[in-house]
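Next up, some structures in structure tokens.
Derivation of every value follows stated rules applied to the coordinates shown; laboratory data play no part. Being a predicted model, the structure only gives us computed values, none of them experimental. Cβ atoms are built from the backbone, for glycine too; each structure is taken alone.
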Structure I
């Protein structure tokens, strides 16, 4: 069950990697995931991080959501954080989707609400279509949109989200096509930490361009950014985590494509951190068009890409409102 001391100590201990107990489960052959599980017996809620990220992104959400009546399950995806690289192979969206389905089933759950952003959102969307009986509802924030160019163009919106991102950032090609070279250039723990931390505090996304904000300007203090980036000090984690970009760009070994070529069927709440300068303001409109049963979109002031951390209280209460009928009074 949830330990109330987590909430009481949040102010002083929010940057502690041991704030919550970490569990481990071999979910598939060669894949062992590290995860936090709080609020045992509540409504199952799976929270998925993106890149950069780990389960630490949800340190402000786990305790309050458990108190609201959720069983909060927060894994490090394969390649990330305490899960680290998997013997079964590199990270890609479908591999992670299958990992997460196996994790939920291994914990005894037949259904769960899935909430995710960034590349975790791709995993969540694939789960909702690949395992429709498993995902009862979904919450998405600042992630990719399904590949429905005709739908978006008909609404006067950009047809290709990744082309739009490429106009302001080179990070996808750098991470996906030059991963080995990037990792070789970041050859110390401090260099890796500083590189990843800049994604939380302000990053130069193209040579010669000014700093652009992924998070809101005051979304992360330097200490908080370092806390989020700390797992990437490990060179194996840094390299393995970039597999998601290699998969998106078709680099390296073949992978199974995610089910992003069709609309999202499950009821989905859409949250958008408006301070995100990489994912453009067309995103909430496109995501609403891509969902058969959208709730929202809701535009969140004071938040950028990392909604659960940057506007934690709003995020937590939004999830409670969305799932009020499922929660015990």
Structure II
């Protein structure tokens, strides 16, 4: 999988990283790069529950994030630091079938990522300075569909932001990209998922872990779009890190929670029109401090400060 993804996307990712790095050279800005991987029928009923295709999607995510790290190192491009690039991977269902359009329309604003439909992507409030696409037929087709959707549903013209970038001309899109596994042991819907870690100075490894966690949360359908989804993260408290090597350079728990939340929102919520509600709880005892962030009516994040080295989630 890694070699296949490298052969297909290395030229495009290398070109994109170089362009962004050159644009912010000499500054302390952090440039954002959303890498959108298009996989047909991701939102179809054949891929539900998401567990049927989770293992394959996780391989794609791993391959892309690995490639970003490899290319950045080879080109001496900084990642996730001032003067560097913040790369995130999103998954896209480019289908324009009646089923796909109906799904996106019926779920509406209650939908969330990291899987998005073309209609949702094109009509989102997220503004990209540049929209790059691989200079091959499939890339051109996707770019054209994106422009048409944006113009038709928002009246916004994005043609001027489009630009072809380097691509592997010999690569042919395999059919199909996904083969749903109905026997997968994980093929049951999950409405609450959890992970734990330090999450200090978010890097590609953290991003892969958090994206995979978000991916495991069952996407809403028209039938269950109002059902609550909860993504929880236990984040090591400051007191447990005082003896860690280079402890003086570690971020505070507040900063680590805020940065983790910001990344999750970036890959799960295209629209930034509303500010999420924060509810903080401070109580004695292990894991008594936690923050619940309501992102939208059917999606919440919970961040618990871990005080116990043998952490268990009590709340």
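Determine which structure produced the value 3, 11, 13, 19, 17, 15, 11, 7, 3, 0 for P(r) over Cα pairs in 5 Å bins from 0, in percent, for residues 131-218 alone, calculated from the coordinates; the candidates are I, II.
Comparing all candidates, it corresponds to I.
For the read-out P(r) over Cα pairs in 5 Å bins from 0, in percent, for residues 123-290 alone, a value of 1, 8, 14, 17, 20, 18, 13, 7, 2, 0 was computed from one structure; give its label from I, II.
I
For mean count of other Cβ atoms within 10 Å over residues 99-106, which structure out of I, II has the highest calculated value?
Values: I: 20.4; II: 15.9.
Evaluating mean count of other Cβ atoms within 10 Å over residues 99-106 on every structure, the highest lands on I.
Tell me which structure, out of I, II, gives 26, 24, 21 once semi-axes √(5λ) of the Cα gyration tensor in Å is calculated.
Details: I: 26, 24, 21; II: 32, 25, 19.
Matching structure: I.
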